[in-house]
Structure P
Amino acid sequence: MSKNLSKELGLIAAASIVTGCVIGSGVFVKPGKVLIATGSSSLALLAWVIGAIMAMTGGLTIAEISTRIPKTGGIYVYIEEIYGKTLGFLCGWVLTLVYGPALMSALALYFGSLFVSFFHLSARAQIPVAILSTLLLSGLSIYKTSYASVLQSVSTVAKLIPIFVIAIAGIALGHEPVFGVSTGATAGAGMGAAVLATLWAYDGWIQVGTMAGEMKNPSRDLPRAIILGLLVVAIAYLMVNISIFRVLPASEVATLNDKAAVAVSEKLFGSFGATLIHLGILISIFGCLNGNTMTTTRVPFAMGERGDLPFSSWIGTAHAKFGTPANAIILQTTVALLMILSGNPDLITDIGISAVYVFYVFAFVGIAKLRKDKVGESLTSYRVPLYPIIPLIAALSGVYIIYSTIVNQPYYALAALALTLAGLPVHYAVEKRRKAQSPA
């Protein structure tokens, strides 16, 4: 782990990281998919509520773990501290080669889709736009972290504008029934798949934990930041979904899918207003892509510093001139670019979430071991409320998502499992080489 990090983050900064990393494309592109999966507006809204509860219980649990293990690196470090190097490596492997690139590639593809729509380009331009945007932001993160941070701050403020404009205007001016409306088609993959889709929209809250080692008072501010950030996000998401159902019939929302939010803005504000909202959505997704490019690449860098990956000396070395984790960014960007070529962001996000949620469940359960062993007891005054109920709900929710994926999307589950287990021979090879190189 990088040492001597300055402790500069307070409550407001941490809460901004939560909202900034969470709010991206999901609230704009997932309502249609959630509705298609459930077949009903009421069940779709219920899926968003369940997703919020899962995120909140998980956030409350991870907050205590983060304050007991206040080290930069997030869940990769937590899993290794609780369960040992093998499981920790697999978690870092998934974050490095599956989950992190999945976030980047899916956001880039969603950005590309809305970009070509905004500028009336051919649909074939989606993938080139996604590739160029990924390369641009990765290059910015390599060149100057402070420039990427400024872009992140500006886009975080900008992204709240289209969310609340669409939410408030749609609720006030729309007149379609919100509850109990069917799409007119047979329900799709079901509630499990719907909740999985919402988790993509809520995902990102755990990333603030990666910066616990840089917070002034993580024991006090980290749980508050997670709670505050997720409450703002959950309220905003529910308002946007209610607004969409108030403005458009459910059948039309299902047909439009990821273009529903743009259609709502056009119906509410006309072509000029819709153009401004569309632009705001593009900025939101672009900013989220920038934030994830900055944060997810810290995991392979940390693994490289620890010597846990092949070519660790290269991956874990900061750029001599720019002082950024340039090689780790190059590694993860390369994988993301390959994923972009699939052209299927929903496939990418479902596999990525499925793969990482196994480790979320391990972390949720692991809090019991931390308490039993009194790890970090002197470092934290925060305790998960209603323990062990909250961690149990978080763990059971994660198990439900994993089970639903296996039942409803078995090929996604198998892909996630295969990608995870592919890390085992790599880990054993690295450990064998480490032992061979260590002095007797």
Structure Q
Amino acid sequence: MKHYYTFPIIFCFLAWLSGATNTAQAQNETIGFFQSDTWFNVIAKAQEEQKLIFVDVYADYCPPCKIMDKEVFCHKTVAGFYNEYFINYKVNLSDRNNDYFQQLYNITELPALLYFSADGKTILQKVTGCKTPAEFLVLGQNLAGSRSVYRFANADPHAARFAEVRDQYRKGIRYPTLLKEYAYLAQKYNEPFNAVVNEYLIKQENRTRTDENRKFIYDFALTLDNLAIDFLVKDIYYFKQTYGSAEINSKVKAAIFNGVLTATKQNDTNFFKHVDELIKKASLPDRAEFEFEIKSLYYQGTNDWNTYAKFTYNFLNNNNVSDPALLNEVCTKFALHVSNKKMLKVATKWIKKAIHIENEYYNNFTYASLLLKLGQNTKALAAAKNAIYVAKLRGIDYEQASELIDQIESKQYRNSMHNNNP
């Protein structure tokens, strides 16, 4: 099934647009990525040269990853710094041999930028999403320490001011104008800013409807981890009138999507109460569909497959869902994680509907997987062969279907041997 990284693409493009100063003329060098089939060789290289390890986790289907290659890794200053202080390594998740890496380090968004100690055991930092050359350089500098003399002459004029403001904040200087400046600088330099945002908004609570503070709220309404999104929905009519309903609806949804990650990590069951309040106050369209998507992500992220199965089962049975991609996604999860025969049989009806709408390889493959799990081996074999037939027509890879056929035929052989030798 195809995967689309909508939000990372948008954020990556905006980040690139805001930080691409002097990039074009500096693209005559690039980061040298160490070539090795094993992680152990990377560690050995890092220990030999006494360097940290930087890992770029990417995939062939990830457009933001390609932007990092074209606009960031080939920046002369970036390349010089990373080549001097890091052993650089790439991990391609399109290669199924690297599945372990994705699971081990919980990679849920691409590109993922990972930093390790020289022994490869301690992960020093994990950052996802696209970065500008300046932002990416700062990430490395924060870990490499003061040894670095690499700086952007023009693209990073605020670095000294950021260090000064951060020092004042840590000394307890918390007047509103400094908090506001520090929040923006911390965001720019990829440091935690939610606590600063909250402190500023609490001190400005009686003045949040000034144009200046409304702009601040808009800029930081990015996640449920700070109060900006709550202030935004309290003043929702102003923001929709000023920025347009579609823009604000997308912003609220993006903040909730980001909040799912935090809620999943903390297994926060109160998360949905907050989400329901935000959706209601923001008057989001297609509320039922959006809630379905959010809750599905949460149940999957917490590995609560029983609740996921019951929830999706009820939703799809009570709604006339005709999106073949959504039907395929749910049915794939059922084939992998659900054992209830009644639910699996209903899932075969959903995927047959998807095939009727879109007779594509991945729908036929999912149908074969469901039939196999139900023990309908002959039908599963026919469905897998049909998936391969469609794949050949489309000119796409069908390795998974071939493996499934081998699995079915091996199972049939074992069954025949058992029947012949009672």
Structure R
Amino acid sequence: MKYLPIFLNISNKHCLVVGGGSIAVRKIELLVKAGANVRLVAKDLCPSMSSLQQQHGFESSVRSFRESDLKEVDLVIAATNDSKLNADISSLARAKHLPVNVVDNPDLCSFIMPSIVDRDPVQIAVSTGGASPVLARLLRSHLESTIPAAYGELAGLVDSYRNQVKQVFPKVEERRVFWESVLEGSVAEYVFSGRADDARELLGNLIKDSTANPDYRGEVYLVGAGPGDPDLLTFKALRLMQKCDVVVYDRLVSEPILDMVRRDAEKIYAGKARAEHSISQENINQLLVRLALEGKRVLRLKGGDPFIFGRGGEEIGELIDNNIDFQVVPGITAASGCTTYAGIPLTHRDHSQACIFVTGHRKEGNSDLNWEMLSHSNQTVVFYMGLDNVKRICDSLKAHGRGDSTPAALIEKGTTSVQRVFIGDLNTLPELVERNNVRAPTLIIVGEVVELHKKLHWYKPGKEIK
């Protein structure tokens, strides 16, 4: 993170703007809106600047910039078309430890001004760290279209009742649960539909009828995080990720997805790698129960889908035995997501009339797979967690009737920006793993549909290796 997002209180602060063009006009409009005392220095004023100065009556000097202009100033914006002058202003301001922004030159800035969605008192700032102001504006326009203007009115209503709610709910956790029920319920809907008086009456009644120290029941959200790409999350998954008090997450949950969990939620790592379990499955089950009994909303975040090799059934079985409320949110399983991003359809009328998902991880060194069934032609077999046993998998399939040249693929870190796809056959697959230092998580796909990758591959973050 290149910049720390902050909101500055510049009400009645002296803010210097150097430059009299259209860009300076936009900056001054924001400063005035935030209550700043603006000082303008510019050789020339464009018509819009002259009009703005007449409208707001801020101090202006039509002349060249002087170092003395930085005296008794709290913030500086350089918005001239003279790059050397902008650089000089930045250097002088930094020497005086003044926050400085140089328009369209992030390297000369100590702070940048983001695109803003204004629902006063609610404000949303969108920044690309100066990399692309146009992209920031596009993102802002998307937010503008999805966030009702009445959110500002709703925030004002909430603010007017904060002290009353503190008296009824002395604990922070109690207040948070209460306000979430308000902001996601009928009070908010009344505000959005223009029924402000009804919203105020309902909120007052909810506060009056509430009881301090309520017995909040905990709940567990068993959520599938998909194979890695955050864009593949469901709306329901995102909503619950923002609602939880604590998240218990697996090794296969990608960092960008974990970043989308509510920022102040407690995070507990419960990842499992081969022969390395940070927490045993039995202890995970008991942990979920204990956290829920403490009244917490627990997000159990799993890579892929929790009911496909995710032990989700074991976990909710424990919750049911302990009378814990829970929700299950399916995720895109790795077999579907990764093969789709690799351009390998799992079924195809000309090549595969069936698809089988198999775990390739052996339990205590024993084989419990039906190799004869898995070796039938005209079907696709996807092996999860089979990378360490890739040679044994290929040898077993060949020994039970699959041809040596049967197409096979490896998809490493599928759907992510570092995805790699390796195309071979049952003879060459083990060599591909060793030669290319393939690492988990990796799927193994066996079947004629792998040949379609040559024509259908569309997602190309890395390179295909044969």
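Derivation of every value follows stated rules applied to the coordinates shown; laboratory data play no part. The structure presented is a predicted model; accordingly, all values stated were derived computationally and were not measured. Cβ atoms are built from the backbone, for glycine too; each structure is taken alone.
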Source structure (of P, Q, R) for Rg and Dmax of the Cα atoms in Å, for residues 279-350 alone, computed value 14.2, 43: P
Any idea which of P, Q, R comes out highest on distance in nm of label points 7 Å out along Cα→Cβ at positions 87 and 231? Q
From which structure (P, Q, R) was helix-only ellipticity at 222 nm (-39500 (n - 2.57) for each DSSP H run of 4 or more, over all residues; to 500) calculated, if the value obtained is -20000? Q
Identify the structure, out of P, Q, R, from whose coordinates distance in nm of label points 7 Å out along Cα→Cβ at positions 79 and 103 was calculated to give 3.7. Q
Output the label of whichever structure in P, Q, R has the greatest value of mean projected area of the Cα convex hull in nm². R
